[in-house]
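These notes open a run of structures that come right after.
Readers should treat all values here as calculations from the given coordinates under stated rules, not as data from a laboratory. Bear in mind that the values here come from a model prediction, so they are computed numbers and not experimental data. Cβ atoms are built from the backbone, for glycine too; each structure is taken alone.
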Structure 1
Amino acid sequence: MDLKKYIRSIPDYPKKGILFRDITTLIKNPDALNFTIDRIVEICKKIEFDKVSAIESRGFIFASAVSYLIKKPLVLLRKKNKLPAERHSVDFQLEYGEATIEVHKDSINKNEKILVIDDLIATGGTAEAAAKLIEMSGGSVAGFIFVINLFDLPGKKLLEKKSYFIESLIDFPGH
C-alpha cells in the first residue's frame, strides 16, 4: 500500500513556510491505519525492548495499538502539566516554536529499553527530548519508529549521530 497518498499536505500551517504533513487522512481510512500499525509491528520484531513509548499526541494513536498487539507496556510522553504525579521534564525547540514534554518518574525503570513511536520526525527536537526523558528515568532508547520522515530536515541525522535505531514508513520533503 502506498501510504503517501493518505497523507494530506497543508502549506503554511501552523505558520508561513511550514508544509504540514497531516496524518488525520491516514487514520480515518481503516485499511491505511491497519496497514500502518502492521508495518510498525513488523519493525518492532527487529528491536529488543521492554516498553513502548509515545509522544503526545499523534504518537499515542500508533503506539497504543502497537502496545496492545505486542503486549508490552505503554509509556506516555506528555505535554507540560498533563501528568498528575511526580515527573521529569525536558524543554526543547520545535521547527516553529518551543515546547516541554514530561514523563512520570515511575513509568520507566532502571535499565529498561524503551522504543519511541511517533507520527513524524522533522527537526528532531521532540525525539531528542524524548530520549533525554527516557535517560533521565534510568532507561535507554531502544530505537525510534516514525510514520513519516521529513528527509530534508535534520531530525533523522541528529538521531543517527547518537547511534539510535531509526526507521520510518514514509519519506517526504519538509518544505
Structure 2
Amino acid sequence: MSNTRDDFTNRTKSDLALRASYLCSNCKCSTVGPSDEASNAVTMIGVAAHITAASGGPGARRYDPNMTSAERSHIDNGIWLCGTCSVLIDRDEQRFPVKYLLDLKRQHEVSRRIHGFGAADAEDIIAIGPYLIALGLVLQSGPEGHQVRISHFLQGTIRDLWSLTQDFKK
C-alpha cells in the first residue's frame, strides 16, 4: 500500500474543470461564481476528484494497487465534482463504483461539447403546464422527477412558475 498521494497537477485540475464547464459531473450544479469580497473575486466549490483513490489506506475508496502513480494522477482518473458530491462519492463505493464514475464523466463531457453531439450551446423548448413556455436545458429526467435550467421564458414568467408549484402542493 502506498503512503503518498498521487495528486493531480494544477494543469490537470484546470483541464478537468474546463472539460466539465465548471459544472459538477454528478448533480450538474455550477461550481464557480462571483464572490462579494471583491470585484474580481470568485468562489470555487468544485474539486478535481480521483475516480480510483490517490493513495491506499483506511477509507481509500476504489483504490487500485495495480495502477502506477502516473495512472492515478492522470486526467483519465479524474472527475470534476462539487464539494458535496465529492464527499458523497468518496463515502459510498458500492453506489459509485469505478465503471459508473467513468461513464458519468464521459456522459457529462459529451453533454458539454460545443456544436457537437450533446451541443452545450443548444437549448430546448420546454413547456411547463398549459401556459408556460421557456428556453433552457433538460439536465436530468427520470422516475424521481425532472431537473431543468431555464434561460428565459417565451410565454409566462417566473412568478407564473412559482404559482404553478403552489398549485401542485394543493
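For mean count of other Cβ atoms within 10 Å over residues 146-153, which of the structures 1, 2 scores highest? Can you show the working numbers first?
Details: 1: 20.6; 2: 13.1.
Checked 1, 2; max of mean count of other Cβ atoms within 10 Å over residues 146-153 sits with 1.
Taking mean count of other Cβ atoms within 10 Å over residues 50-57 for each of 1, 2, which is largest? Spell out each step's value before the answer.
Details: 1: 21.1; 2: 18.4.
Ranking 1, 2 on mean count of other Cβ atoms within 10 Å over residues 50-57, first place is 1.
Going by mean count of other Cβ atoms within 10 Å over residues 18-25, which of structures 1, 2 comes out largest?
On the way: 1: 16.2; 2: 20.5.
Going through 1, 2 one by one, mean count of other Cβ atoms within 10 Å over residues 18-25 peaks for structure 2.
Supply the structure label, taken from 1, 2, corresponding to Cα extents along the principal axes in Å with the calculated value 60, 41, 34.
2
Work out mean count of other Cβ atoms within 10 Å over residues 74-81 for each of structures 1, 2, then name the structure with the largest result.
By mean count of other Cβ atoms within 10 Å over residues 74-81, the leading structure of 1, 2 is 2.
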